[in-house]
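Novice: Some structures to go through are shown next.
The numbers here are math on the coordinates, done by the rules we state, and not lab data. The structure presented is a predicted model; accordingly, all values stated were derived computationally and were not measured. Cβ atoms are built from the backbone, for glycine too; each structure is taken alone.
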Structure I
Amino acid sequence: IANMVTGVTAGYSKTLEIVGTGYRVTAKGSDLEFALGFSHPVPVPAPEGISFRVETPTRFVVEGIDKQKVGEVAANIRKLRKPDPYKGKGVRYQGEVIRRKAGKAGKK
């Protein structure tokens, strides 16, 4: 119940960042359109009660009054292109630390 009160008074938001050459997000009305290195743009419609705000071409905010729904929509967007453990490219939450892996050792 406390989450519902907070949602109505302040609202919930999750900021996501896009890292990678050519990876972009654009607002198409109330929906988002992503360029994530695929051969086609990926549209994401805004569910009821959720709004999107694009701050820069590589950073956007998911906002709404339902904490669970905001988190779910943000997680579904992140799932489109998860951060790569080798290069770190992809969609990530703001402040998320990506564990990087070492590449191949190479020939000596």
Structure II
Amino acid sequence: MVFQVKFMFADAVTTESEFPEGISVLEAKTTLLQNWPAEKDPVDGPSSLRIIYGGKVLDDAKKFEDYNIPAGQKVIMHLQPKPPQPKVQVVETPQKQVEQTRCCTIL
């Protein structure tokens, strides 16, 4: 038996794939990246892609069977690419000299 999966992006673009039994989520992500739709922005790798099924984000180390995904019938999963992380620029602020006041209190 094979897993017939229809992946849906947030903008309703879909792609369909078939996976053999015993495949892990990470292996499925790798296969997806090899057949990535041309109209979608590329992603960095499997770690920057989330697969959601039944309201749960699938863990890379688990297999489809662990989530009770039915084999032999088409299921819909959602794909959520993680947005690219902006490069953080460290800007050093010039250190201000501490102003010393020369006042005293006379009692």
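Novice: On Rg/Rh (Cα atoms, Kirkwood Rh), which of the structures labelled I, II is highest?
Specialist: Between I, II, the highest calculated value is found for II.
Novice: On to the next question. Using the calculated result -2500 for helix-only ellipticity at 222 nm (-39500 (n - 2.57) for each DSSP H run of 4 or more, over all residues; to 500), pick out the matching structure from I, II. Please list the in-between numbers first.
Specialist: Working: I: -6000; II: -2500.
The value was obtained from structure II.
Novice: Here is a follow-up. State the single structure among I, II that was used to calculate mean count of other Cβ atoms within 10 Å over residues 4-11, giving 11.5.
Specialist: I
Novice: Next question, about the same structure. Here relative contact order in percent (Cα under 8 Å, 6 or more apart) has been calculated and equals 34, so which of I, II was it run on?
Specialist: II
Novice: Given 3.4 as the derived value for distance in nm of label points 7 Å out along Cα→Cβ at positions 36 and 68, which of the supplied structures I, II does it correspond to? Intermediate results must be reported in sequence, preceding the final value.
Specialist: Details: I: 2.4; II: 3.4.
The correct label is II.
Novice: Here's a follow-up. Given that distance in nm of label points 7 Å out along Cα→Cβ at positions 12 and 92, derived from a single structure, equals 5.3, which label among I, II identifies that structure? Show your work: numbers first, answer last.
Specialist: Working: I: 2.3; II: 5.3.
Here the read-out was taken from II.
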